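**Student:** What follows is a group of structures, each given as structure tokens.
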Structure P
Amino acid sequence: MIFVMLGTQNNSFHRLLEEIDKLIENQTINEEVIVQAGYTKYQPKSEKMKIIDFISREELDTLEQEANYIITHGGVGSIITSLEKGKKVIAVPRLHEYGEHVNDHQKEIVEKFHQGGNLIGIQSVQELEGAIKKIKDFEPKPYVENNHKMLTIIENFIDNV
């Protein structure tokens, strides 16, 4: 099973689900896909895709554990919880130009985790097919929390306000 996490943003991320539907149709994806969609309202073409709007934290944890791999938006929370469970992750940023987010910070988040070898990060949904073909052999580097760096960023921000 593939678990797709779109988070709880109040903007749609239709593009990603449309691409997943295409990949089910062309048989790049042959297994069940369960989507935590949040506010993204999408009617799948395939019976292999099951959409759930909002789920409890417990159910989310269970689906993450059961997934062969996870496809997620570029939200830090979704990425980190998946990596902490030792899951293989493909991350796709929501983009401002499509009204999916208020800015493009998810591009930077996805790129940072990709450069760290923690996940397969892609910048456009058209790259998803290639990422899915790579995921089986992908060996992610373990995620290591770096609170010191985050505290430095926050301190620098406060000092410059």
Structure Q
Amino acid sequence: MLKRKCVICGKEFFIKKFHAEKGWGKLCSINCRAEAQRNGIWLKCENCGKNIYRTPRDFKKSKSKRFFCSVSCHCSWENKNVRCGANAPNWIAGENAYRDLLRRNKVLEKCKRCGAKDERILTVHHKDGNRKNNKIENLEWLCWNCHCIEHYC
């Protein structure tokens, strides 16, 4: 038996001469073998700063190259940085709040074409077709039917 030193942990162990001739016996245990097979990088979580291990495969799959220690950490980072204000999927206080804009300016809720007053069928129409132009002069109430006629006929 030959005495060897583990490449990973430095612990001394014994191997058979036959194994040494084949180039085996560089690692003392299964744990050290698993450690030697690692080829990734240790990073910090984008949200909490915790150390995390990521493989080259993780880097290939990631578009943003941002890594998180858990799903909850990823969600809390996303809520703070990505999904806030106008970037939120349910954002209604920005350029999509046409109905409230007309109501605040006390524009009579009545279709400009047919005169329908049922608020369930009324929608806001941009006269110039530009959704970002939210000036009161550019907005008008239309029922769904008249709105479809305006856009598709």
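What follows draws every value from the coordinates through simple rules; no lab data is involved. Just so you know, these numbers come straight off a predicted model, no measurement behind them. Cβ atoms are built from the backbone, for glycine too; each structure is taken alone.
**Student:** Consider the structures P, Q: one of them gives 0.3 for distance in nm of label points 7 Å out along Cα→Cβ at positions 34 and 66 as calculated from the coordinates. Say which.
**Tutor:** Structure of origin is P.
**Student:** Comparing FRET efficiency 1/(1 + (r/R0)^6) of positions 26 and 114 (r between Cβ atoms, R0 = 30 Å, to 0.05) across P, Q, which structure shows the greatest value? Walk me through the intermediate numbers first.
**Tutor:** Details: P: 0.75; Q: 0.00.
With respect to FRET efficiency 1/(1 + (r/R0)^6) of positions 26 and 114 (r between Cβ atoms, R0 = 30 Å, to 0.05), the highest-scoring structure among P, Q is P.
**Student:** With relative contact order in percent (Cα under 8 Å, 6 or more apart) derived from the coordinates and found to be 12, which of P, Q does the value describe?
**Tutor:** Q
**Student:** Quick check on the output: -0.59, -1.13 is log10 I(q)/I(0) by the Debye sum over Cα atoms at q = 0.13, 0.18 Å⁻¹, derived from one of P, Q. Which one produced it?
**Tutor:** Of the structures listed, the value fits P.
**Student:** Out of P, Q, which has the highest value for FRET efficiency 1/(1 + (r/R0)^6) of positions 2 and 74 (r between Cβ atoms, R0 = 25 Å, to 0.05)? Don't skip to the end; give the middle numbers.
**Tutor:** Details: P: 0.90; Q: 0.00.
Largest calculated value belongs to P.
**Student:** A value of 0.55 was computed for FRET efficiency 1/(1 + (r/R0)^6) of positions 50 and 98 (r between Cβ atoms, R0 = 25 Å, to 0.05); which of P, Q is the source structure?
**Tutor:** Among P, Q, the structure yielding 0.55 for FRET efficiency 1/(1 + (r/R0)^6) of positions 50 and 98 (r between Cβ atoms, R0 = 25 Å, to 0.05) is P.
**Student:** In terms of distance in nm of label points 7 Å out along Cα→Cβ at positions 82 and 106, which of structures P, Q is highest?
**Tutor:** When distance in nm of label points 7 Å out along Cα→Cβ at positions 82 and 106 is computed for each of P, Q, structure Q gives the biggest number.
**Student:** Follow-up. Work out which structure the value -11500 belongs to, where helix-only ellipticity at 222 nm (-39500 (n - 2.57) for each DSSP H run of 4 or more, over all residues; to 500) was derived from one of P, Q.
**Tutor:** Details: P: -11500; Q: -8000.
The read-out was computed on structure P.
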